[in-house]
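> These are the structures, in C-alpha cells.
FYI, it's all coordinate maths here, none of it is from the lab. Just so we're clear, the structure is a prediction, and the values are computed from it rather than from any experiment. Cβ atoms are built from the backbone, for glycine too; each structure is taken alone.
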Structure 1
Amino acid sequence: MDQTNRIIRYMNRVGVDYTLLEHQRSESLLNTAMICGIDPAAIAQAVFLDNSRGPIMAVIPLNHVIRLDWIESFTRLKTRDHQLDESAAIFNDCEPGTIPPIAIPYGLQAIIDKSLLQQPDIYFRPGRYDQLIKMDSKSFFSLHRYSIQGNIAEQIPDYSFQPSKDLTKSHSGSVSTLYQETGDKLESSVGQLKDLPALPETAIKLFPLHGNPDADFLSLAEIIELDSSLSAQLLSYANSSYFPSRTEITSIKDAISKSLGFNSALNLAIAISISRSFNIPKDGPIGLLANWTHSIFSATLCQELVKLVPQPHELNGSTAYLAGLLHDIGFLLMGHLRRAEFNQLNAAIKAAPEVPIHVMEQKIMGCSHSTLGSILLKNWGLPEPLVVSAREHHNPHYSGPYHQYAALTRLCDQLLKTYEISDASSDTPIEPLLEALGIDPEKAIAAADALMQKTELFEEVSIMVAAG
C-alpha cells in the first residue's frame, strides 16, 4: 500500500488544496529543507507525546524544540515522550521518523505551536523520506480545527547551524541561557539524586575485579553465573565465529578460560550490566548502539595508548579502559531522564553533524553530558579517575588531579574522529594531546589503525551490549 495513502485520502476527502512535492530521498528533514530551498520555520514536524489522558501529537516548526515544561503548564497535564515502538504501531503506514503532523487521520488529539501561524505556506512529510506536502497556512490550520493552539516550543537560534559568534562562544565553554530552565531542572534532578538509575548489583560485584591482581577466572565466573541473562549472552558470544573452538562452550568457566579471556569477559560483563540501567532509543548518533560502539572502541584504544606513554606516569591500563568505556555515559542519562529533549538532540545531531555536539546539547538540553555523566559516576561510587574523565574529556585546559586520564580519553576521541566513531570537534588539534602525554604520533595512529582491523568484532560486541 502507498505509504502516503492515509494522509492523502484524508486531505482529498476534506477537500483541502495541497501540492505533493517529490525530492531527493533524505532521512534528514533539515537536509530536505536545504535541498528544496525551504525555510525550516515553515516545515511542520510532529512530536509524539503522552499525558494522563493518553497519546497526543505536538506539532512544531523544524527550527524549534519541544518544551515539555511549557506544555505541562499550558495543559496542566503531566507529559512525557511516547515510547518509539508504540508510535511505530500507530503510524504503521509511515517510514520511521516521518510522522505526518496531522492528527485526525490517526485518531489522535493534537496541540500545535502558534508560531506556525506566521508562515504563509506550510510544508510537511506525508510519511515518506522523498516527499513533502505544501499548502497555505489557512488550509493547514483547517486540518487542525480541533487542535489546541499554544506556545509549546522554543526556537533554536541559527538553526541553519552555520557557526555564529554566539555558537562559537558556547563552544568555548560559556553556558547558553536558552533552555537554561530545562538544563537547571535536569542537573538539579541529577545533583539531588532524583530518578537516577542505580548501579546494577552485578556491576557492583564486577568493578572490584578490575585491576585486582588476586582476581581470577573462577571469581569472575561465580559472579556472572548468578546472572542468568548475562551468562546466556556471554556463552552465545563465546560460541560465535569470532572464537573458533573444536567443542561447544557450555559453561561460564570455560567461556572465560578457553574463549574470551579474563579481561574481555570482565569488560563485556560490566558493559552489558550497565547498559540495562538505561531506557533510551537504540538508533541515532547518540542512541544506545552508537554510544556503546564509540565507548567500546574508545575503551580499547585508551588501554592500548597507555602502553605508549613513557614512564613514569600515573596511568593504569584497567582504569584507562573503564575511563574510555564510561566517559560518555552522560548521554545515556540524558535520554533516560529527558526522552523528548534527547530525541530532539539526537535528530539535530543527525541533521547537522558538522556542529559540535556540546554546542547543540547546551542549546537543546541546557546542560552537558560531561557534567551529568560525572555526577552519575560519583553517585555510583566509582573511582575518581573515571569521574574526572567523564567531566573533563572536552576540556583542553584541565590540569587538576587525574588530568592524564582526561587527556587520554580526549586523545582517543580525536583519533576515532578520523573513523567517524567520535563526538570530538574536528577542528581540535591532536598534537598538544600527544605532546602532553609523551606519545609518539606515528605509534598512536598505528594503534588506532590496528584497532580498526577489528571493527567487525567490536561492532558485534556493541550490538550485544546495547541489547542488554
Structure 2
Amino acid sequence: MILKKIQRSLLLLAVLFFVLSPALLSFAQESTLTPKEKTEILDQADSILDELRTMRGQPPPRPVHKEFKSKEQLRDLLARYSQEDKNQQALEAERKTMLKFGLIPRDFPYIKFALDLLTEQVAGFYDFRSHELNLLDSTPMDLQVPVLAHELTHAIQDQNFNLKTFSEPAPGNDDLTEAHHALVEGEATAMMLDFLLKPMGRSLNTLGFDFREMINQTVQMTTANTKVFQQAPRALQTTLTSPYLYGTSFFQYFRRHNDWSRAGAIYRDPPSSMEQVMHPDKYFDRRDNPIPLTIPAPRPEFLKHRKLVDSNVLGELGMLIVLQQFLNDDSARIASEGWGGDRYQVYEDEAGQLLLLLYTTWDTLEDTVQFFNSYRVLLSQKYKRLKVVTAEERKLMRWDSEGEQVGLEMRDHDVIVIEGAPASEFESLRTLLWHSKRTPTESPQVVDSDR
C-alpha cells in the first residue's frame, strides 16, 4: 500500500508515538518553531546521537546531516515520490487490490487521501537514500527531542546495516516487507522510549506491561484531534500504526532478555513474516516460518482478456486487516492468528471487473475451521445478494452474486477463496488454486541465550 511504500522509503515517524508528552494532545494546533528554537534543537542532536550510539553499543557514527522542513515541503516530497512512473503503476495496482478486498469504497481518492494522512501524522523522517534527517518546523518544541532520538536511531541503523536492504520491497511479498519495516521502526521507537525513560531510572525492559496496549489506547485518545486520521478507512489507520505498535512490542520482548548491543543479530537474521513480529515467541523461542505458496499460471485463454493486477502475500497482519473490515476485532484476531502462509492474485478484465484468487494454509485443523467459518461470515457481509449454488458444510461453499461466482473451500489445513469469477470459469479456477505449490521451511530451535 502507498502508506507502506512511502513510510519505508522515507522512514517516517508517525506523531502518535510521542505518548510521553502532553504536547501531543495539541499537535493539531501547530505553530512554526522560531529560528532560536530550531538552533536549540539542532545543537542537541550530536549529544543525543552519541548517547544512542553508546546505548546501542555501536562504534562512533559518522556525522548526520540534519535540517528542518515545513509541512508544505513534506507534502511536495511525498507527492513527487508518488508521481514517479513506476510508483504510479504500483499505487494504482494497490488501489485496485484494496478495492477488491473491500477495504476502500470504489470512488475513494486513495493516493490523495494517503498523502493527506501522512502529511498530517508525520513528525519527522530519515531519508536513507540521501542519508539525511529531516525535522518538521511544525512539530511542537516538546516533541522535537523524541523525534531526534527516533530518527537518529535510523541513522545508526543505516550506517551499520544499510537501511536500503530493509526498506526496498520484497517482490511479491508485502508481508516480508512489512516485517522488515516493523523491525526498523520498532527498534527506533523502542530506543526512543529507552532514551526518554533513562532519566527517570527506568527502561523498556523494566516495564511490567505490554507497551503496545498502552500505545494503542493512547492512539484512540490523541488522534481525536487529527481530522484526516479520523476520516481514514480502518485499513489505512492500521497500516499506518502497525509497524510501530507491533515492532515496539517485539523489541520490548527482546529487551527483557538482552541489552541493546545484541540487537545486531536480529538484522543478520531478520523476521520472515509479520506473524513473527506480532508474536515474538515465534521468532525468539520456537521459530515459526511462513510457508511459501505459488499459484500456477492460468490457461492462455484466461489471460486473453485479463491482466494480472497483483500477486502478493497478506500475512497475518494483512489477513487481520481484511477480516476486521467485516468482523469484530476479537473474531478477526482469533481467525487470523493461526496463519501459516498465503498467496493471492487479483486480475482485471477489459471491462474493469476484478477477480480475486486466494490460497491460504493454517497451523492446525482448528485454525483452518476457524478461518473458514469467519471468512464465510465476511462474504455474507461483503456481498449483500448471495444466492447459494453449492453448500457442503466445511467443504465447499459456492454462491452467485449478481452474475459473478463467489467460492470458499476447505481441504485439510488449507482454504481457498474465489471472488468475482464468471460461472463458466469457476471450476477451472478452483482446480487451478488446488494445484498451488507449497514449500515448507525449516523451523530451527532458537535457544534463550541467543536471544
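> Here Rg and Dmax of the Cα atoms in Å was calculated and came to 24.1, 77; which of the structures 1, 2 was it taken from? Each step should come with its number before you reach the end.
Working: 1: 24.1, 77; 2: 22.7, 72.
Clearly, the read-out refers to 1.
> One of 1, 2 was used to compute FRET efficiency 1/(1 + (r/R0)^6) of positions 139 and 307 (r between Cβ atoms, R0 = 35 Å, to 0.05), and the result was 0.20. Which label is that? Could the numbers behind the result be given before it?
Values: 1: 0.00; 2: 0.20.
Derived from 2, not from the others.
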